[in-house]
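Peer 1: These are the structures in question, set out in turn.
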Structure I
Amino acid sequence: MSSQKIVPGTGGDRYIPYSERTGEEAVVYFTRDLSAEGLRRIYECVKGNMTGRIGVKLHTGEQHGPNIIPRPWVEALIKDELPDAAIVETNTYYEGDRYTTEQHRETLRVNGWTFCPVDIMDADGTVELSVKDGKWFTGMHMGKNILNYDSLFVLTHFKGHSKGGFGGSNKNIGIGCADGRIGKAMIHTTPGSDDMWDISDEEFMERMTESAKAVADHFAGHITYINVMRNMSVSCDCEGTAAMPVVTPNVGILASNDILAVDQAAVDLVYAMKDDEHKDLVERIESRHGLRQLTYMKELGMGCDRYRLIDIDHEDARIQPQDAVKDLVPFGMEK
């Protein structure tokens, strides 16, 4: 991968405190209960707009990846709440365990994603979804089977990312719904370049976010988001067993119908930790200018960076991020 280029002046390496944000507030739900039951309870808070045929956008991971959302949690949720849903994925841009549809199917089998249908949406081609008000794109190529769904449930493992700084809901749909050959190339690579990773820092964040906007707009009113803050390596799940060790404490699960609010809340919870708990993840986020994801989502009108954090463990009490991290679930203690 090419070295990271610094693009000054656009704020992707500067965290914006809550006191400096303006605009309306969204609602974000929070639970410390990192378990199948915790996931089910928080999904109950945001499932009202899930109608018709539902796709579950999940990063299913490279073979034997250690940090992905536990398969039994997802299996229980789909069995109890989403019996007719399908997990939806796309093939990767890089060569690896999910580069071709055949390789991807084998990886799904190895990782145990066999309890419900899994739709590799670009297996049979692409479709272009409109990008409204973007500065890089007017349309983005997605796996064409995205058109087969009425609603999208974005179930995300929040963690670091070697290119994006962090991987939240924005990355899950911005990269994860773009097809593996055209759409992902549009986000990562300058046309005609021999370096497939040559777009970096704020431009990459903006391209990825415009792709996410195309998905969010397509499912407008029928899309919801959950971020699971567990096993947060600085590495993405696309690095599989090569991921860096997890050194950031587990936190809990966030849910919202607002994509910006749910990613902003996750970032706020990381920044609210003690310095020795979050230093590696914060360094990864800021060195990649990953915070530009948040400011660009706001510029594109994708949601709110101000929110009410509702603690569903304590009778819907409103809390602040710094309070939420005071009793973090110890490593290895989730159910």
Structure II
Amino acid sequence: MKVLITGVAGFIGSNLCKKLLNAGIKCSGIDKLTDYYDIKQKRYNLKPLLGNSNFTFYEKDILKYDPDDLIKKNDFIIHLAAQSGVFKSWGKNFNIYVNNNLLTTQLLLETLIKYPKKKLIFASSSSIYGNTNKYPMREDNLLNPISPYGLTKLSCEKMIELYNYSYGINYLSLRFFTVYGPAQRPDMAFHKFFKSIVDHKPIYIYGDGNQVRDFTFVEDVTDFIKYLIISNTKWNYSLNVGGGHKITVNEVIDLIFSITGQFTILKHTEDQKGDMRVTHSDITLARQKFSYNPKYNIEQGLKEEWEWIQNYYSANV
């Protein structure tokens, strides 16, 4: 079995690749190492992977590189590469989201037409739900994104469905609900909160902090993807991949103070456009049809992220 991971130097990609390599699975990874956040962290993520003889890394932009050679050599394509971030997807930055989300996905799909036995696992997002019609969010809910980022992810899902309908491409679209844990991107909330603790600086919270979130530990995500490529026989679904519970941002802050044993000033700023008030996943479909079973509670996951944060910033001062 051989696996291609796009966005391999990123948060989920590097954690996934490490897990698959530890299981003896051969992996190819492609990443153009954009400067959306500090490339130093991406290289830190890659470091433990590069010494493995079962791993091949391509520092390339998919849109400027014919992916045919990579796809034909691999059985599964785990498409994690994307321009992330709700708040930065407005205005002049939108063309970056179009290129890195829509056009990159379309190019992979066009290439997959030639290889009908390959399987595609696509990283979608809870952002596609937006102002939806019921909670917890089920896969058959109204999809009403409220950010350009969410719109691009929904467009990718729909495009994948079109290629499945017209060309028979086998896929799973995984709707991730706020993944966190070791190697989390520095623009994401938990990383920023912990970094503020490290630097003895204020923690900035958008709005009143009563936003409700469904947080998913990265180990549960990577365990699930590993299961899907090893044992799964069911394809052509969109699935919620969440923790299956909800907690407010303010409650998370209290946990962070408890875990670190440190406190800092809290400062509230205005709500951000595109920020969903509530995310809460119904993971019944993933549980019943695909044996998804998240094991980590929020406190366990935060402790592991805090340990990684301390190690990372000690090594990169």
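Peer 1: Comparing distance in nm of label points 7 Å out along Cα→Cβ at positions 52 and 220 across structures I, II, which is largest? Before the final figure, lay out each step's value.
Peer 2: On the way: I: 1.4; II: 2.3.
Going through I, II one by one, distance in nm of label points 7 Å out along Cα→Cβ at positions 52 and 220 peaks for structure II.
Peer 1: Using the calculated result 81 for volume of the Cα convex hull per residue in Å³, for residues 20-67 alone, pick out the matching structure from I, II. Show your work: numbers first, answer last.
Peer 2: Numbers: I: 181; II: 81.
Computed on structure II.
Peer 1: Still on this structure: From I, II, which structure was distance in nm of label points 7 Å out along Cα→Cβ at positions 28 and 292 = 2.2 calculated on? It would help to have the intermediate numbers written out before the result.
Peer 2: Working: I: 2.2; II: 2.8.
Going label by label, the one that fits is I.
Peer 1: Let me ask you something else. With helix-only ellipticity at 222 nm (-39500 (n - 2.57) for each DSSP H run of 4 or more, over all residues; to 500) derived from the coordinates and found to be -12000, which of I, II does the value describe? Don't skip to the answer; put the middle values down first.
Peer 2: Working: I: -9000; II: -12000.
It was calculated from structure II.
Peer 1: As an exercise: distance in nm of label points 7 Å out along Cα→Cβ at positions 84 and 116, calculated from one structure in I, II, equals 3.6. Which structure is it?
Peer 2: Values: I: 1.3; II: 3.6.
Answer by label: II.
Peer 1: Consider the structures I, II: one of them gives 18 for relative contact order in percent (Cα under 8 Å, 6 or more apart) as calculated from the coordinates. Say which.
Peer 2: The read-out comes from structure II.
Peer 1: Figure out for me which of the structures I, II the number 3.4 belongs to, where distance in nm of label points 7 Å out along Cα→Cβ at positions 108 and 196 was derived from the coordinates. Please list the in-between numbers first.
Peer 2: Numbers: I: 2.1; II: 3.4.
Source structure: II.
Every number here is computed from the coordinates shown, using simple stated rules; none is lab data. Everything numeric in this text was worked out from a predicted model, so none of it was measured. Cβ atoms are built from the backbone, for glycine too; each structure is taken alone.
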